[in-house]
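Nothing in this text is a laboratory measurement; each read-out follows from the coordinates by a stated rule. All figures in this text were calculated on a predicted structure; none of them were measured in a lab. Cβ atoms are built from the backbone, for glycine too; each structure is taken alone.
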Structure 1
Amino acid sequence: MSGLLKSFGYAWQGILHGLRSQRNFRIHIVVTVGVVMVGLWLRLMATEWAIIAVTIGLVLQAELFNTALEAIVDKTTPEVHPLAKIAKDCAAGAVFAAVILAVVVGLFIFVPKLI
């Protein structure tokens with residue numbers, strides 16, 4: 001059981017690292033709090049909350065994967081290398097794609113309730 005608890009501890013360390021070191025991760029958290037507040041105000045249904053929760057999780061996961069990939073690339077090749085740039089740009093693009101998806105989901109869920 002202690003191995004399982006250790007793995008949860010490592011996971012929290014990763015999340016805390018993201019919070020401490022990644023400006024964009026903190027921005028995503030602030031936006032998440034805003035989305036939750038608006039969702040509470042609009043009294044979202046359970047299915048809407050589920051869709052919002054999955055979408056938020058996708059964005060936060062993408063940002064943490066991006067952070068992990070950047071750390072690995074920086075450790076592997078400290079100099080600027082075209083393949084390192086491709087890896088970092090693709091990871092950043094994945095975060096951007098997740099954010100675009102989150103905005104679209106937010107528009108589908110929130111706009112009809114606000115009109």
Structure 2
Amino acid sequence: MHELGITQNIVAIVNEYANGSKVRRVVVEIGKLSAIMPDAIKFCFDICSQGTALEGATLQIIEIPGLAKCRQCGAEIPLEKPFGICECGSVHLDLITGEELKIKEIEVEEVCV
């Protein structure tokens with residue numbers, strides 16, 4: 001399960017950017033064509049965040065649908081798999097979205113002194 005390693009990296013990156021502040025929420029974008037299982041990331045998140053500034057934080061995952069552009073006719077085609085066929089018959093497609101893995105947002109607690 002490569003999602004464990006991916007989740008460990010997400011936690012490490014967010015922990016570094018939090019700079020010691022308690023993290024409340026993390027928003028991650030995952031493309032549907034990325035071969036990453038969002039449920040596995042959610043499962044691993046609580047385990048990987050134990051003992052870090054992310055412990056107890058909420059993980060929000062936004063799934064980005066697959067979209068490609070046909071090289072022959074220029075049409076944009078929604079994709080469920082990393083390959084497909086255009087209505088014009090062409091299989092020459094350039095992926096536009098769907099392969100993302102981004103940490104989109106981090107919400108931290110602000111300490112007032």
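Summary table below
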item	result
Parent structure of the calculated result 14.9, given that mean count of other Cβ atoms within 10 Å over residues 21-28 is the read-out and 1, 2 the choices	1
Structure (1, 2) behind the derived value 4.2 of mean projected area of the Cα convex hull in nm², for residues 29-76 alone	2
If semi-axes √(5λ) of the Cα gyration tensor in Å is computed and equals 36, 14, 9, the structure in 1, 2	2
At a computed -7500 (helix-only ellipticity at 222 nm (-39500 (n - 2.57) for each DSSP H run of 4 or more, over all residues; to 500)), which of 1, 2	2
Highest-scoring label, criterion being relative contact order in percent (Cα under 8 Å, 6 or more apart), among 1, 2	2
